[in-house]
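Coordinate-derived values only; no laboratory data. Only a predicted model underlies this, so the values are computations on that prediction, with no experimental measurement involved. Cβ atoms are built from the backbone, for glycine too; each structure is taken alone.
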Structure 1
Amino acid sequence: MLVAQSWPIWAEYGIVPFLTTATWAPAHVDPATGAVSVDIGALPFIAGTVLSALIGLVVAAPLGVLVAVFLVEYAPRRLAIVLTFLVELIAAIPSVVIGIWALYVFSLFSRDTFQYWIASTIGKVIPFFAEDPANPTRFSVFTAGMVLAVMIVPMVVAVSREVIRSVPLSLREGYTGMGATRWETIRHVILPTARIGILGGVMLAFGRALGETIAVTMVIGNVDQVPSSVFQPGQSIASKIATNLGDVTGRVEYAGLIGLGVVLLFVTVGLSVVVRLLARRLGGAYQAM
């Protein structure tokens, strides 16, 4: 159905031009000749989707795994129960509620802390992490990525926690009996044994980040551009579809929005295939050891 609804954009515009064009102008009027042309491209939205999801993954993956290790290996039973409940509670919060919180609270906090520190240190060396000091904005791809990190951390924690708990006790005791400390046991036995399941949880969270809509729409800035810095406004595929589908006026523009959905579908399916292949390879390598 998606391919059929988006067929006009593939037939009239082409796959490669649609994926590589950085302009979204369904009815562009040339001021000199008055001719109407179509210039529709998915590149700004692909860039915004991938950048925001990667930022969320870079923050959420190590944090989620460390929290899972703490809950299983270090936390007292009562504290672990309370913290697990809090993590599950965060996962149950609707995305629109997280978006409202991010819009009025977290975006300001992120701009004045994380964003300021990164721009004033890393940004001086790498322009991609720089911002305009005279006009710092709280609506950016970076803010969207940080919000996504908050949303996917519970998923990483939940999957990693169950995988780490499933590591056989005999492996732990055997390595500890050889004189290893608890942290050495975690680093050399537990995490390598559970790496396939942890990788699956991380990639599952990454897929959730790629398709998140409402919370991202509220803080990403909704500007149709390929951001030259993570602190500039952008647009994701999901936010573009959500904010423009109700205002479509032309057949080609409608097909373009559905085409964005096709792109997102193929990205998530491709990600699932890559995870399965990688998990199979890692599993075979571990069995060979």
Structure 2
Amino acid sequence: MTSNTSNIGNAGGSASGASAGNDTGATAGWFFADRVDLPFVTELAGGTPIAQERIAPPAFPERNWSADWVAWRVLIDFTQTAWSGIALGDWTTMPGFTNVDDEINNLVQAAQDERADALGEILGQADEFTSYFMNLMTTTPSSYPATSRVLHAANVVGLFVAMYFKAHYKRPRPTQLCPALLPPIAVPGHAAYPSGHSTQAHLMALCMGEIFDGLPTAQKPQMQPMRDDLKVLADRIARNREIAGLHYPSDTAAGVVLANQVLALLSGMPAASPYRTAVTNAVAEWTWP
């Protein structure tokens, strides 16, 4: 997603720019100065002003779409699915839930025991974490453009669904119950349940699993360590939000539930859809020669 959208109350997983998965990996901050006395557009080619030359592409090239904007196209398609049928009960239905006091006590203990060590990751993952996934897989947006598109799509669709349920359940943030948690970053301006970070991060890991499922049979077992690593990374990103005092454990668990349901809908999209096309192309990126 773009930098504007990624900062919606620390709910996003990616931002524009090289560190967050921009398609070229280096376009953020590009600036090309022109000459005042001889603007480039006035130059001649074979005696003819280049401003008079024309190229007539039949359409905007598919490969020129940035991962950020392909993600929005995927979201448009996703809204045409049966996504409103996704079932998510309130936090009392989440695995391992006992009561809110126990959850708050868990967060107090985490702040006391883990926050100092986790602070770097908490800050680094506050506004984007797509770069964490790409770095874990030793990839860049330029070397694995289709993979970048899949991750950005997971980010945007995951945020969309999480926000729907946040607005539905309106769960107060942990700090509204226990102000002493005092997170090290600003408390997001939207409800707690479910965790957007958990939904998005786990959906990214699941989407990568779908890519690996499309690999040749002989290669699939070789990718199991990467699957494990991606799942651990998603869990860690979500847990860091708890350590920061921003989410309850049940918020995290709800994100996992949502991610699995969203993946099922994405997987069922038509083969020619932007998401399925990105997955198909990503499989080619990961297929060994």
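Worth pointing out:
- Computed -20500 for helix-only ellipticity at 222 nm (-39500 (n - 2.57) for each DSSP H run of 4 or more, over all residues; to 500) - originating structure among 1, 2: 1
- Each of structures 1, 2 was scored by distance in nm of label points 7 Å out along Cα→Cβ at positions 107 and 227; the highest score is held by 2.
- Origin of the derived value 2, 11, 18, 20, 17, 12, 9, 6, 3, 1, 0 (P(r) over Cα pairs in 5 Å bins from 0, in percent, for residues 131-250 alone; candidates 1, 2): 2
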